[in-house]
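Undergrad: Alright, structures below, take your time with them.
Derivation of every value follows stated rules applied to the coordinates shown; laboratory data play no part. Keep in mind it's a predicted model, so treat the numbers as computed, not measured. Cβ atoms are built from the backbone, for glycine too; each structure is taken alone.
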Structure I
Amino acid sequence: MNNSINILRKQLIKNIIREYFTKKDITNENIQLADKIYFNTGKLSDDDKEIILNVTNGDNYTKLIADFYYHIIENSFGLNNVTKQLNQLYNEVKNYNKNVFPIVGYDVNKLDPKQISNVMYSLEKRGQIIKEIKKLPSFALRNLKNDIRKERTISEFNNYLADLNYFMGYYSLLSNRDSNIQIKILKKMFKNNTTLDQLMSFVHDKQNFIGGVEFTKKDVKKLSESEDFEIIYEQGDVMIVRVDSPDGIKAIGCNSLWCFTYGTGFNAAYRQWNEYSHNDMVYVLINFKEKSDSEDFMHVLVKPLTDKEGDLIEYNEDNEDQHPIYNMSNENYYYPYSILNNLFGPNYIEIINNYLNFEN
């Protein structure tokens, strides 16, 4: 047993020594290569060398940082922040993770000199993206995993950063919303395998809901001028709007999380409309006593509440797919009559028969 331990210990020591000298050889090669290309040729001065070595301490990234430095002084109008820029690039290179916003064709040990500029600017944009995206909660980052692991070019990094900044501007508005609403919106935003493109579509469709923008009677009446809507009931602070198209529900439901009011493309909301509307219509029940960013400001009724004989339908609590009514956070209710009683009082059955019949 002791003999086996001694053999393993000796092998471990050999591996450590080999690794040490391998790293030392790589470091020496990098410094020698930087000397050969830049310092011995006069492309860079001794002062330039000192700046570079102060950043790298002469490690195996010295040649690459020298490449970056030479590119900076050859193409920049001022060098006031060159040390800061080098330190940022050095940190990006040293901490580079190929599974986190990888750069197309990037290999620190096999870098094409013609790609120095693209790599340098890709690293800078990548660093800005990572800094910004870390502001998102951990579950959101997990659901963005595939998007984060995708390789990108410099132009794709530029576009991604611009879109990310746009999205984060709207994301920051969530801080003004109730914490329960925030959680519900975030769960809608960050589904499994979410991409930034999908998030951009979400905030485009739901920017009012995210920011809690007011939705007034005047807004609803303006919408009703379209053939997609009709206000069929208005009494005090309560209104019923019949909606006859997917475009109509997207417009009046812009402050909601109803599934047929948003999507990544033209067909998404239309498919949901075909699945959830009844006889190609739904009813939106509005309570103007509630704030327009409240969950209970609007409810959407997607199924009839009476059968062919005119009797109230008793919906099954366990079958969520059959629930007829949803609040603005897209929470469903298997017993809608308590909501109707709250809106219309004890005569709610008359309201159902006269206004919510789906033209059965």
Structure II
Amino acid sequence: MIEPTASELTADLIAWSRDEPHPDRDEAPVWRWERWIRDDPERAWMVFESLVRQEPEDVEVLERVAQRLEQLLFRHWTDFHERAIRLVQSTPLLDPMVGPEVFTQGHYGPRYRDLDELATVWVRHEAHCDASHRVTDIMRSDSELGLRLALEIVRRGPLHSFDDWDVHSPLLELLRCHGPAVINRVEAAARGSEALRRVIWSVRRLNPEPDQAYSISSKVWHRLTRVTDGTTTYNSPRPEGARISVGAEYDELLDRWFVSESSFWAWEEVERLVHEAPESGWQATLALLRKADTEKALVSIGCGPLEHLVRRNPAQFVQPVEQLATADPRFRLSLACVWLTLEDVPEALARRYWVASGGELAVLDAPANWLPSADGA
């Protein structure tokens, strides 16, 4: 791999930020920059400084700087905290792009004090995640209702401390599925709603290949992005938010959607622990078991983190799983929802897991007459 100089990468990033042609190197400019941030932060810092010095009033360029500053401080707080403050202060446009939390070291720590707190949020998410799925289904199947709900989510977002970026997904899903049928009304709504124009501006780069299978058509996308009419997240005040009833059933659905979306981070964190730190993932799974208050939650523990732990680390967890399954019928219920394959789990271990589950766990590729009786006979 031939590395460009910091000046060359700066030029590439400016072109990339503006959707202009740039050299076809062996790595995309933003990926290279993020790799430098991780592995060679001093060289990455030269790019930060060059971008701000060369383009102090370019929103597209500076927004990329703001986004990567957080990555830099997350990994290298001590070396770059003071320098990052000075960089942000060097141009008025960058300051509102970088929230004050970015310069608070606690911002980069865990969002939870202990695993029980993480588990409490995970269980809350699990209890409401069906609302997110249902909203998506409505966006795909019912353009009239979908438009009402998508616009109301944008309207209510600030009441739940959601940023512009946090409320765009239902609207974009609606436009993917029903763009030509609803774009006139989206345009009309945007002309009367600064909040909606801010949301549309924030997603202006999310349809990079229009007319692909899962994209919004180029004609609809052009009309959508044109309606912002100069409004950006940085030149307009943060909306206060409002709530207009869409009927009792859908008001409740939207309330649950906001709970699901705001707690999704806990699901991601448990997944991260399971994949990156299996022993911590096991302890998190035990915390989930303690906090689970419905059979649905127990089933989700089995289909989710427990299954991932067992499939990735079958030898490490077979004994603790056997011991806990003997003592705790709630854990046995979760274990019964695990699906294994002999490709992932050696046959002898798969048998032990199956027996521990009381003969309920599924071994998907087991040959006929492979499994013994649940008592091990």
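Undergrad: Starting from the value 22.9: which structure in I, II was mean projected area of the Cα convex hull in nm² calculated from? Please report the intermediate quantities before stating the final value.
TA: Working: I: 29.0; II: 22.9.
Computing mean projected area of the Cα convex hull in nm² on every structure in I, II gives 22.9 only for II.
Undergrad: Using helix-only ellipticity at 222 nm (-39500 (n - 2.57) for each DSSP H run of 4 or more, over all residues; to 500) as the calculated read-out, with -20500 as its value, let me know the right label among I, II.
TA: Details: I: -16000; II: -20500.
The structure behind it is II.
Undergrad: Assuming 5.0 is distance in nm of label points 7 Å out along Cα→Cβ at positions 46 and 126 as calculated from a single structure, say which of I, II it is. Walk me through the numbers before you get to the answer.
TA: On the way: I: 3.6; II: 5.0.
This figure was derived from II.
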